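Asks: What follows is a group of structures, each given as structure tokens.
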Structure I
Amino acid sequence: MTTPTVTTAGPARRGGRLLWTPARVRSVQAETARATRLVLEVPGWAGHVPGQHLDVRLTAPDGYRAKRSYSVASGPEQPHVELIVERLPDGEVSPYLTQQLRVGDELEVRGPVGGWFVWHASLGGPLQLIAGGSGVVPFLSMLQHREAAGSDVPARLLYSARALPDVIGADRVAATDAGVTLVLTRQAPATWQGPTGRVDARLLHEHVVPPDARPQVFVCGPTGFVEAVADALLELGHPPERVKTERFGTGGGAT
């Protein structure tokens with residue numbers, strides 16, 4: 001089938017530089033015990049390509065500024081921008097976003113940013129997504145877009161989480177028609193029949209689209225997770241040019 005290409009007018013710029021713009025908070029929802037879903041209204045938002053991220057900047061009363069980047073969790077067909085922020089105990093930005101932010105508050109945002117770690121339906125597949133922890137966030141956008149576009153591109157998601165209560169986007173993961181393998185690394189129910197432990201070459205061999213199918217592979221998560229998975233994929237025969245990675249600090253707050 002023919003699938004539409006995601007197009008955007010691009011982020012606001014001046015003299016080639018991305019501009020900061022105010023965004024109003026429409027909703028603040030607990031996603032897990034440590035993660036919060038933020039729904040933002042961004043005036044003049046030109047849309048995004050699944051996999052892109054948004055810079056968020058906070059300014060303290062004394063003028064001190066801190067910014068972090070967060071992957072967009074919503075599909076480009078949705079009217080508002082969704083971010084999912086995981087709280088870091090020693091973070092500068094995530095504690096405020098997850099514990100103090102209220103509906104009606106304003107944030108400064110910039111973007112969307114990024115053009116390499118992206119996928120839209122017209123790029124085809126097969127599509128293989130591999131996530132560690134909050135690294136699943138950009139994949140929620142990709143899967144929503146795939147569904148909204150009516151794409152029949154084969155897609156699989158391999159998602160590693162500490163325990164079932166830590167699964168981000170559980171409702172959306174459960175609703176997708178993509179093949180999903182959930183791996184629990186620290187705590188699993190007594191009735192759990194899925195894989196447990198670290199994502200290694202054996203598990204990848206069993207649950208990832210084989211290299212001879214030439215899937216487009218995206219890996220996102222903490223640095224150690226991404227490096228180990230990427231190395232194992234290459235050992236299994238996946239071409240380096242077909243494996244795209246995005247990583248964040250070992251604490252794992254932002255994607």
Structure II
Amino acid sequence: MTQLNLLCLPYSGASAMVYSRWRRKLPTWLHLQPVELPGRGARFAEPLHTDVHTLVSQLAREIQATLRPPYALFGHSLGALLACELAYALRALGCPEPVALFASGTAAPTLRSEYDRGFAEPKSDEQLIAQLRNLNGTSEEVLANQELMSLTLPILRADFLLCGRYRPLQRPLLNCPVHVLGGKADRATREQLIGWRQETHGRFSVDMLEGGHFFIHEHEAKVLSLIQDHLEVHHRRHLQPAALVF
């Protein structure tokens with residue numbers, strides 16, 4: 001049976017390992033492929049990026065060599081911006097578009113000015129730690145661990161600059177479906193989430209889940225169920241073996 005590859009882009013400060021748990025919880029026809037960014041995880045020795053388009057150009061060239069369609073893209077927060085730009089960049093390299101783009105937990109590319117206010121300049125360690133507290137995704141024990149913070153904060157600082165300095169480009173819209181996920185208690189407003197509609201000529205949906213910015217962890221089962229439901233349409237139509245006729 002042909003598999004559908006699900007490429008997942010991490011959020012600010014994170015490694016691709018944040019998606020590793022999903023491998024055990026997805027159906028066999030859906031192959032998880034976390035995308036590691038330079039400067040973290042197995043790529044820790046590589047320099048961090050602060051420009052989205054430069055980073056995505058590098059990722060697209062790397063992924064193009066081994067990309068096996070059909071594939072879908074998922075990203076949460078910063079990862080959603082990267083996933084969106086990656087869809088455009090891969091198309092520009094001659095690759096087929098993804099069968100679906102999942103954008104989770106952040107404002108649309110065209111509605112970033114208010115959402116990213118104050119993120120265009122480097123933040124101090126204290127400001128970064130305060131931001132982590134506001135997002136409610138990091139325990140106080142971790143925040144108090146100076147050794148761990150010394151590794152995490154430079155990554156987070158660069159990732160916030162990726163968001164704050166991001167500007168969308170003018171180009172033909174995507175044709176693939178775009179499915180947006182949001183947290184009801186997150187700071188991304190419904191209007192900012194609906195703005196993702198402006199990225200595609202294809203189908204569009206918005207699903208609001210309980211929880212704050214890290215609803216993808218708080219309600220992991222629901223998130224995976226939504227992803228699977230959206231992709232199963234493509235799976236049934238294109239990937240399952242045709243019925244034998246006698």
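Asks: To test your reading of the models, identify which of I, II gives -10500 for helix-only ellipticity at 222 nm (-39500 (n - 2.57) for each DSSP H run of 4 or more, over all residues; to 500) when calculated.
Replies: The value was obtained from structure II.
Asks: Next question. For distance in nm of label points 7 Å out along Cα→Cβ at positions 190 and 222, find whichever of I, II sits highest and give me its label.
Replies: Across I, II, distance in nm of label points 7 Å out along Cα→Cβ at positions 190 and 222 peaks for I.
Asks: Right, something else. If you work out distance in nm of label points 7 Å out along Cα→Cβ at positions 150 and 206 for I, II, which one comes out largest?
Replies: II
Asks: When P(r) over Cα pairs in 5 Å bins from 0, in percent, for residues 86-125 alone is calculated, the result is 5, 18, 16, 16, 17, 14, 10, 4, 1; to which of the structures I, II does this value belong?
Replies: Clearly, the read-out refers to II.
Asks: Work out which structure the value 70, 38, 37 belongs to, where Cα extents along the principal axes in Å was derived from one of I, II.
Replies: II
Asks: Moving on to the next point. Of structures I, II, which gives 2.9 when distance in nm of label points 7 Å out along Cα→Cβ at positions 46 and 70 is computed from the coordinates?
Replies: The correct label is II.
Asks: Let me ask something additional. Matching task: 0.95 is the computed value of FRET efficiency 1/(1 + (r/R0)^6) of positions 142 and 182 (r between Cβ atoms, R0 = 30 Å, to 0.05). Pick the structure from I, II.
Replies: Source structure for this number: I.
Here, each number is a calculation from the coordinates, and none is a lab measurement. Keep in mind that what you see is a predicted model, and the values were worked out from it rather than measured. Cβ atoms are built from the backbone, for glycine too; each structure is taken alone.
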